[in-house]
Each structure stands twice: as structure tokens, then as C-alpha cells.
Structure I
Amino acid sequence: MPIKSFSLRVKQKITPFSKTIQVDSDKSMSIRSFLIGSISQNITLTKNVLESDDVISTIKCLKKLGVKILKKGSKSYHIYGKGLGSLYAKKNLILNFGNSGTLARLLTGILSTTPSIEVKLTGDQSLKKRNMRKLIELMEEFGATFLPKKKYYFPLKLISTEMPLGIDYKAGVSAQLKSAVIFAGLNSYGKTSVLEIEKSRDHTENMLLTNSQNFKVRNEKKKIIEINGRKFLKPLNINIPGDPSSAAFFTALTLLNKKSFLKIKNVGLNNTRIGFYKILRERGAKIKFKNIKKFNNETRGDIIIKSSKLKPLYTSKKYYVNSTDEYPILFVIAALTKGVSVFKGIEDLANKESNRIKEMQIALKQIGIKSIFKKDELKIFGTGIIDAKNKNILVPNLGDHRICMSTFILSILTGANTKIKNFETVFTSSPSFLKIMKYLGAKYEIQR
């Protein structure tokens, strides 16, 4: 059942806390586990799945494509894979990706080289505003067709190729495009080669590493991924850790809230996902990783955070790829840290669920925090923690969970009188967000 739209009202500052929590499971890994399971042989078991809107959209799309998926206990699922090329689309089938750009790009990759696929692809109002040109041009290299021609926004019609041929691809900052190419290559004739120019999150590669007959990763001067198509994939048995991007919001709150301590248990600490924590530690943040372990080629552990006096933030372009999702909350940290913070190489944030640079600038301006964006560089003139109880923040319906979550943190740290519309979009990635915030002592009001 769809979640009814609601707004969130915040009026009070949060008080100090000392707590232990577990955040929602990793969204990227949850979505990928279902997609890979659906094209593998036999039964994939995925545990501790994130049961958010984006993952539910993934399950619904795969079921429409003929995949049998059964829930087995709390947050555990059996995915009955029939192998590569086995997905099937009935006539006039419509696949709705909801708010999920990850699902849109990765499943399009799979379908582009799956025989006899003809489907309409769409999403919610936010996803329909996101430019899919790079994805479309890549899948056209494999032989897929998208209609209308030269249209790069959903809704679109996808007609798969009957004779997919492997391609050579130089991967940039987008892990989603890299994964789409990997998935398309798995069902193509010949070899697909991916040269990683810029290192991006590697959950897809980690999940496929057991398939040495058709999937190899070579780390030389640059990482090279080789996919020999038309083979078969082994099923997964995977346990999903907590999402480091979801944990980032609680980390930010703890760092900036005086006399506070937080332990976040069992979080994914994949090296391509912890740029946020590295940036902050370099600027004086008291953040430690403990109980580090490795399962399914993925590192995980506990994050220990204490209130800290931070220096202004400085991030070069190299940080963008492994902290993309966390930039809105980094902007909040910068705003509430005294001094000028500088963020470079962030222009791609304009093509997320919203223009995240512009929207965060608007939110900060409403409580008197100045920022300047030129070319690909954002400067934020931080004030330190301020009392903004006489100021108002209004966040319109943007369909962007990261903006909603970041503005919530901004509000409870400053006491600004805040209204965040369509806050239910947070459930696309973090359905437990409000419950955890309440546990930490945040006060808010839901308005329907």
C-alpha cells in the first residue's frame, strides 16, 4: 500500500544524547542482490534486506518480468533465478521504477540485452526529471532501441536487441552506469571491457566475483573489469549490512550536538562508500571504526562518534565519487562550522532527485547562511551553531529524500521553525529515520 503524503514540522533543538543504534540496511546492495539473483541460476538468499520504497519497486518490477520472489521471515527473501536472458515481458508491459535511479539504470542494463523485451519505462515525478541520456547512449551501443528517438527522460519505450555485442567502456564517477554496462555485458556475445577511470562504488563487482568463468577484475594502474557474456551466474547467499549513507545523518547530528555520543552497529564500510567519514576525520571529527569484519567481499563494522570541534571542510573532486549521497548533509555541517568551507567537482549533484546544490543553498539562505556556487565549486560561509528559533525554513515537494533528511538535521540543531513537505520520500531509502530520531530525542510533528 502506498504511503500517504505528509509534511514534517520541526520547532525545537535536540538535547545531548548517548545512545547505540542500528540504521536501515544498505539500499544499493539490497537492490543489486535482487537484480543479480533474478538472472542467476537457482535460488538466491538475501538477508537483512532494506524494505524501503525503492527496494519494493525493484521487487514489483522483477515480479512483472516473471521472477518468483518469496519472503522468508523478517527481511529475508528467496529469489528464484532462471539464468541470464530469462526475464520475460508481456505485451504492453509498464515498469515503474518509482523514485529509484539505481533501479532505473541497472534494470535497463539487464533488459537491453535480454531477448524479446519491449517495455515502457517510467517513474515518479522526480525520476522523470532526471536526464538518462548517458544510459540510453550506452545501451544503444549494445544494440538496444529507445523510443521516441532523442528523448532522454522517462517515460520511454525500450526494445531490446536480439544480437547484443560486447562493448569497451571507460567508466567515470557513476557506479550506476558502470553497473548497467556490466549487466548488459553479461548477456552479450563476446567480451565487454570496463576501464575504471575514476573509482566508484563496487558492490556489483563484489557480488559477481564468485563467477570467475565470466567475470574478472584486474587491478593494474587502473581497474579493468572483463565480462565474457552468455555464460551463467551462481546464486548469492548474502547478508546486507547497514547503509553508510543513512548512518551519515546520525553521524553529522552527533558531531554537531554538544556532549553527545553515538555507536552505530554493523554498518557497511566498503572503501568506495566512506568518503564522508574520511573528509570529516581530516577536519577534526572524532569518528572511529570498530569490530571490522568482512563478509561477501564487503567490509563492515561499528561506527563510534563523539561531539567534535570541526575545522571548515575542504573537498576536492576526488571525494565526489565516494561521498556523492552525503553532500547535502556535508553542506549542513559546513554551514554550522565556523569558517569558509569549499566543495569542488560537484556539478553532477544538479542531476540527482533534485538540484541538490541549489536546494540546499535555498534552505541555508532561509536561516541567514551565505553560500556561493560558481562553475563546479560551492563555498559555504559557516557561522557555527546558531539559534534560529525566530527564522523559518520551508522545503517544497522536491521528491528528494537527502534534502528532507539534511534539512531535518539543520532544523533540530538550530531550532528553526521548519516545514518539510512530502517527507514520506525519506522512506525510499531510510524507513526507520524518524523512529531513530525520536529515540535520540528529536521532537517533530507529522502533518497530513
Structure II
Amino acid sequence: MILLQLAVLLACIFIGARMSGIGLGVMGMIGLLIFMFAFGLQPADPPLEVMLIILSVVTAAAALQAAGGMDYLVGVAGRILRNNPKQITFLGPLITYAFVLFAGTAHISYSIMPIIAEVAIKNRIRPERAMSMSVTAAHMAITASPVSAAAAALLTVLGASGIGLGDILMICIPSTLVGVIAGILFVWKRGKELSEDPEFQERMKDPTFAKNLEGTEKKEEQTLAPGAIKSVVIFGLAVVAVVVLGSFPELLPEFGHKEGFSPGFAVNEAGHVLMPSMIMMIMLGATGLIILFAKTTAAKVTKASLFASAGQATIAVFGVVWMSGTFMNNNFDVIQATLGDIVTSYPWLFAIALFALSMLLYSQASTAKALMPLGLSLGLPPAYLIGLFPACNGHFFIPGYPTLLTAIQFDRTGTTRIGKYVLNHSFMLPGLVTTAVSVVAGILLQSILL
């Protein structure tokens, strides 16, 4: 029976991934209904914390975008890249990593990708190198960002084991950075030089295309919105507040001593405010401050492109994690008996399970919420699971994620592409190298630091 249930689970994930957008979420709900009515499985609890954190963080990022803060950051990044064009393969991915680490969402990378592609093309550096690693770096930064839903999902799973946000960041930031740098070195001279690439040579036969590349485009001076810098400062202070409170939980408000105290969604049995709830409060509070002091409006925030991505991500996580959690909970004994000895003998194999599921779910948060509890139940130490966390970045394997497709569109030379056999695409090898090195670095760091 478990194999039939697994087939339903995988079929819903596969169809949902093909639908893209909210597809994973709605197909997850269909799978959940099948589990309930056809197999009689009791539904698990929905992933409310992860969903609300996604909404809170991306709403704050949308407020940053609406107030012009995103344009200000892109302008700063653009100046750095254009002033150091020969280092685009190195600086492009690192700046993208920093953007996503700060904002907690990979969708912010769309604003920097056109600049990376343009600088590479103008200086006749193969754009595939910088573009493939910039996408990979964006995904890696999600598992290292203090305000990402993925880090919050891991925190909700490991928090009861005494793990704090500071522990996660202490391992994941350096390990993913090491992985990104290893990936950059891997792509540094990967592929033919642009002038020798047959696809590029063919496109250069088109006079219009060649003239467009050779021409020096006049950059229009973009007027900075009046509240742009204020919005960046407010958002930055919110990120700092999350890091400080997550690293020093004794600073969190405590209500256990008050008369009539009762634990709930936001407060645990000891009376301490839970960090996931604190993240929601801080980020939505920052949104309010940006609207009040950075000269934007609530209407503009809801119209920002990032706000739409929040809805899609929330529905996707809602459905697919609820379905996956229901499958795991009702088949826990069988799964534990099957995988227990293997994972105990070879704990690193759990990284492969994380990577494989993330390939299908297209979400680090969903993967962490679905599989990390299983890792704990199989006896893997919480610190070890933090080391394996970068393995949740399998988005690049099947080339359907928006960041990959956007990077391909921005590279006018055609060097960043999906190959004839689909899986032989520009992101495959850089992604595998970066993920593998990040996981190895994470395992080593957790053994030293935790």
C-alpha cells in the first residue's frame, strides 16, 4: 500500500511542477484528498509557520521594491560590476549571493541578472560562466539567509533540540560561500571563449544583432525615489533584529510568569515567544515602517512584482508540504525501519534524499519541512542536519525553475542554454559542484563549531 501512496505523491509533485506557479500547491491538495478518501490517511498539520513567514518576508521585500530601495541596491551593484568588468565571473555570483542573503528570496536576483549579462557581453566574456553561477549562488543564499522561509523551516524543526538561528547561520553562511567560490573557480574558463563559440558566431552574422552588441547604449539617469535609502535602512535593521534575536533567544519576550498565561501558536510552554513568530512580526512591522517613513503606499506594495511571488510560493508550500507530511506521518514506522540502518551507517546519504526531493519540490523550505523531521527520527544529530542543509538546493537539476529560465533569456549570445538532452544544461555541473562542496564544508564546519 505504501508504494501506491508513494506513486500518488510523486505523480502529484511531477504534475504540479510541470504546471509551475501554484501548480505544486493545488496538486498537493488533490494528493491530500486522495490520501484521505482513498487510503483513509489522517491529515498532518498544515505548515502554517513556513507559509506565514514566506508572506511576511516577501511582503517586506515588496515594500522595499515599492519604495525604490531595490532600485538603489541594483544601482550600487551595477556600478561595482561596470567598474570591474573583467571580474564579472567572480563578482556577479557573489553580488547575487549577497542580494538574496539580505532579502531572503531568490526572486530579487531578476533585477541584477540583466546587468551581469550586459557587462559580460560588452567585455566579450562568455556570459554562461557568470550567469550559471549567479543562479546557483542565488539558490545557495536561500539556505544561508536569516530571513528566508527555508532557514525558518529548519529552525521550526530543530528548535526543540536547542538549535538557534545563530547556529544555522554559523554553519550555512560559510559553507555555502565556500561552495559558491568553488563553483566560480569551476566555471572560470568553462566553455569556449565568446569569440570562438559557434552559436555566438552564427548570431553575429545578423547585422542588427552585431550592431546592438557593439553599440554603447546610453544609460538613462534613473531618478532615485525619495524614500529609497530609508527603505533599505529599515529593511536592513529588520534583518539585523532577526539575527540578533535568533542568536540570543534570552532577549525574546517571556510571558510564563504572568497570571493567566497559556501557551499557543506564538508562545511556547515556557512562555518564550517562538522565533518563527518573531520573524513574522519583525518583517511585517518593517513593512509598516517602510510605508510610513519611506514615502510609499500599501497599494504600491501589493502591486510590486515580488508581492505576487509571495502568493505563489505560499500556495505551493501549503499544498505540497501538507501532502508530504501526511504521507510521512502515516508511514513513519515503515520508512524508519527501511532507512534507519542505512542512514545510521552512512548519514551523508540523507543529503541525497534532500537533494532528490528538492529537485521535485523546487523549494528549500518545503524540502526542509518535509524531510528534516525524518532525519531527526532516524537519529541524525541536529548539528549534522544543519551541515546537510545546502543539499536542499536541487532546483537546477530539472531546468524549469524561473531563475534558470530568466538567466537564459537575458543571455542574448545563446551560451547560457538548455542542451539537446534537457539535463545537459548550463547550470548542471556548476550546481552539482557548488552543492557538493557546500555540503562537505557544512559537515566539516558543524563538527568543529557545534
- Give the label, chosen from I, II, of the structure having the highest value of mean count of other Cβ atoms within 10 Å over residues 190-197. I
- Query: Can you say which of I, II returns 4.1 when distance in nm of label points 7 Å out along Cα→Cβ at positions 70 and 134 is computed?
  - Reply: I
- Note on the structure: Taking FRET efficiency 1/(1 + (r/R0)^6) of positions 142 and 278 (r between Cβ atoms, R0 = 41 Å, to 0.05) for each of I, II, the highest value is that of structure II
- Value -8500, calculated as helix-only ellipticity at 222 nm (-39500 (n - 2.57) for each DSSP H run of 4 or more, over all residues; to 500), assigned to which of I, II: I
- Query: Who wins on FRET efficiency 1/(1 + (r/R0)^6) of positions 126 and 262 (r between Cβ atoms, R0 = 25 Å, to 0.05) among I, II, i.e. which is largest?
  - Reply: I
- Task: Have a look at I, II and say which one yields 0.75 for FRET efficiency 1/(1 + (r/R0)^6) of positions 102 and 350 (r between Cβ atoms, R0 = 35 Å, to 0.05), as calculated.
- Result: II
- Task: Assign the value 28, calculated as relative contact order in percent (Cα under 8 Å, 6 or more apart), to the correct structure from I, II.
- Result: II
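All of the numbers you see were taken from the coordinates with simple rules; none came from a lab. These numbers were taken from a predicted model, which means no experiment stands behind them. Cβ atoms are built from the backbone, for glycine too; each structure is taken alone.
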